[in-house]
Structure P
């Protein structure tokens, strides 16, 4: 529910100014449910603003006050949901810089009549009332989005494969993933995506962002494994000018850059301990502190984390904080490897053949049954990313609109042949083999391509035993 903002605060070290302005404001707003408060001590005013953040509508702020300037207060409350009307004798650069946050409604010269100042405050209050209506409508829309019934994307009529923000698949697994993304996208809860490299973890994060009310704000992806450990904290949280040698100016971190949007932290298990500690505080408090800075700032960011490692094992090994694991793992999403989705593979092959034929401007490209059969038996260590890249390559090199076995890369064909050989071994009736028989040893070496280790596995003996038998027959 959107809070109703109805407090007007006047902050000025001149007590007579405070009394005069609050008296006029009470007459201006006598027909409205508005609470008018006056403060002469800047520290007291800041404490009041912190306490009543959810109900403040407008703060009338004097710029020149002893101990604390109006510009300093503006910076302290950058991004606050209320508006400022600033009283000043002259607008200086410090004040302009502090007002860049966009939360200053108007500057008023200190010598202006009290009624003119009150009118500016009334205009700011009207603006806030309109904003409250907008916020209320957004909140209702968000509520409807959270509770809407998810609709899975329509599958391709020819292949049966569906596509959802770049994620492709079919069947119950794909439909359940889409439902999960649609149900939690509008939430602020962290999401943890796990799975092997190439399964599409970043695509899930981007889909969550695209389906959420944050989609007009930034999506920032950070690969924690690609940034040296000592630099990751600086990249995430930014730094203050002079924080270390070479820090010649303030630098915004990735978390600030994602303000209002989504931060995707890939390979989270590679994050060093110090950065883990600061990330945990951010998740708990919603605030960050730049390296070398003494002030904290509130940042609204949705965090999606991912890893291709076993995070629970990393916790047990002392490589990852357990409390951070529980903070990140609010909504777990597990993506299975492609080898566990073998029923999807033929349809995915056909889907990507059509997709890349269209994107490359080719006529329809077909895939021979032999290629589909061979690729369906392949283990796909690179998962869906490997399949997608391979199909792009095969479409480009198909000669006459058909992808045939000879178009497969030699290294892939060798891998498939090896897999077929191993599959054939599993079908051999081992009781018919006798390891003391020369013909059995020769047969095992032949079928394994003279690979001693594979031959030993086929016969169910160790390599040492195989070598002893070979030496025995050579001696005979």
Structure Q
């Protein structure tokens, strides 16, 4: 019989009303109960002297688990490296790192990166995975070895994962649409055709819900219009429909991507994806930094999620996307740490708002509750975990607690309706360093700021990065 766990949260933000339907807002003195991986009861207004014996007290503000909707784990080895002045120069350095990875070194690096995410309150990650084969582009004896080790790394770091296995077939397209062949490190990414990609996916093995393991789901990705011919995208979408799985794609990260797409295919990247049947509610577009007003309307009409990664977009000098316009047009929004220049989802949310302020010279584009919804229910939904991201019965038992007495959060009043709004203060100034406790799928992962599964996360990161770059 599964044991029941109970927590008593001084103050909790229950979520945005997606999976649970009637969740939302801040609640005081919340008794939370779980059996196994799921919440079974959530009751507000229970005084401390009325909780059952053995209930754990959570002081400060407790949130649903955060979802990191876009990750390239191996990019963590590039943090702080100034490789040229453009995205394209940085990309060459990224290819160099990709060429060095072995299954053992990638597992160690990914486990450390996912542990860093857990320390920042992340309970689920979307790994945009395209490093499939060995250094010469040859499949491993298990053609999904690299994907499986990422699934294992997430398990061993205590987080759930959606492995977004990526179709990557070309190095770009010449004017007129002829594909440029993969070379160098890119050979590791390619399967030759979308049909071969789908065949490899079939060997991964997952159940009817797309579960590749109890903590893992399998999704699909089209790397970008730079890497997959429009005529091959239908194969990826057919796999997605057959498995009810999410599909992600990079979109309009750079102006050059737009101009090359126009020359090759006679339309914008969004138009090409739309024509290939990629857009829709199950699809998430990453970045959307340089989409045009007609493309904003197109993405909104399709109800495709837009995944913003503001810190990576700033680090790579990509620009600032029209995320306020996209949300207003009907696009759900999620957030990711992408290249991990910083692993801090609170900072990503803050800069989503601040970027819009800098461009528009106007404040107040996204309310704190909206930003928190992007980090929780919005991110989980686009990763194929709609039953997560809220503190409601039936949802995955994920809890993230931040105290309200750190130098950054001091002044937030835990009494709802009095003093500074705790959620507003958290979004305005909170960081990953404020996360003290994390529960993922009903299990303790972080306690008092210490990761319980990876003994020394900084050492694990340093050692694994040195093994790749040394």
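Nothing in this text is a laboratory measurement; each read-out follows from the coordinates by a stated rule. A quick note: this is a predicted structure, and the numbers were derived from the prediction, not measured. Cβ atoms are built from the backbone, for glycine too; each structure is taken alone.
Any idea which of P, Q comes out highest on distance in nm of label points 7 Å out along Cα→Cβ at positions 70 and 334? Could you put the intermediate results ahead of the total?
Numbers: P: 5.9; Q: 1.1.
When distance in nm of label points 7 Å out along Cα→Cβ at positions 70 and 334 is computed for each of P, Q, structure P gives the biggest number.
Taking relative contact order in percent (Cα under 8 Å, 6 or more apart) as the criterion, which structure among P, Q has the greatest value? Can you show the working numbers first?
Values: P: 10; Q: 21.
Going through P, Q one by one, relative contact order in percent (Cα under 8 Å, 6 or more apart) peaks for structure Q.
Given that percent of Cα pairs over 30 Å apart, derived from a single structure, equals 65, which label among P, Q identifies that structure? Don't skip to the answer; put the middle values down first.
Numbers: P: 65; Q: 42.
So the calculation was done on P.
For which of P, Q does helix-only ellipticity at 222 nm (-39500 (n - 2.57) for each DSSP H run of 4 or more, over all residues; to 500), calculated from the coordinates, equal -14500? Write out the running numbers ahead of the final one.
On the way: P: -14500; Q: -10000.
Derived from the structure labelled P.
If we compute FRET efficiency 1/(1 + (r/R0)^6) of positions 118 and 454 (r between Cβ atoms, R0 = 41 Å, to 0.05) for structures P, Q, which one ends up with the highest value?
Details: P: 0.00; Q: 1.00.
With respect to FRET efficiency 1/(1 + (r/R0)^6) of positions 118 and 454 (r between Cβ atoms, R0 = 41 Å, to 0.05), the highest-scoring structure among P, Q is Q.
Once mean count of other Cβ atoms within 10 Å over residues 214-221 is calculated for all of P, Q, which comes out largest? Walk me through the numbers on the way to the answer.
Working: P: 16.4; Q: 23.0.
Going through P, Q one by one, mean count of other Cβ atoms within 10 Å over residues 214-221 is largest in Q.
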